[in-house]
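Colleague: What follows is a set of structures for review.
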Structure 1
């Protein structure tokens with residue numbers, strides 16, 4: 001299994017779309033980490049879909065997505081993507 005550190009920035013949060021799995025802040029951060037266009041990853045509350053596989057979302061991602069989609073304030077954060 002491979003790992004990659006993902007940094008969700010304030011810019012990702014500002015540009016991210018609520019309830020849009022392909023362009024939420026986490027999906028934007030993953031696309032940037034892989035040097036791909038927005039839409040590369042699909043982030044659900046419990047899973048992250050990459051072109052080649054679907055992996056479980058860490059708890060920090062689940063909590064962030066839940067709060068972001070509800071319109072609650074969120075902060076930049078980092079997590080390790082295991083894929």
Structure 2
């Protein structure tokens with residue numbers, strides 16, 4: 001009988017194979033600059049690592065799935081789904 005760990009590589013490969021990665025392109029950079037400026041203007045800046053992950057969804061009109069919906073909802077126009 002195989003241990004549970006024996007299936008881990010197969011499960012990880014199946015999961016990673018189902019994920020589509022998006023490039024961070026010029027549209028994303030423009031969206032990031034807009035998000036940063038808007039949040040700074042409100043006096044509520046956000047860490048770059050947080051908003052940079054959101055702008056791919058914002059620039060493409062995608063829903064961003066997160067367990068940090070409160071923080072992500074600060075970005076105007078971003079569609080957020082809370083998976084908590």
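Colleague: A value of -15500 was derived for helix-only ellipticity at 222 nm (-39500 (n - 2.57) for each DSSP H run of 4 or more, over all residues; to 500); which structure in 1, 2 was it taken from? Intermediate results must be reported in sequence, preceding the final value.
Modeller: Values: 1: -8500; 2: -15500.
Computed on structure 2.
Colleague: Here percent of Cα pairs over 17 Å apart was calculated and came to 35; which of the structures 1, 2 was it taken from?
Modeller: 1
Colleague: Have a look at 1, 2 and say which one yields 0.4 for distance in nm of label points 7 Å out along Cα→Cβ at positions 8 and 64, as calculated.
Modeller: 1
Colleague: In addition: Which of the displayed structures (1, 2) returns the greatest value of relative contact order in percent (Cα under 8 Å, 6 or more apart) on calculation?
Modeller: Going through 1, 2 one by one, relative contact order in percent (Cα under 8 Å, 6 or more apart) peaks for structure 1.
Computed from the coordinates by the stated procedures, all read-outs in this text should not be read as laboratory data. This is a predicted model, so every value here is computed, not measured. Cβ atoms are built from the backbone, for glycine too; each structure is taken alone.
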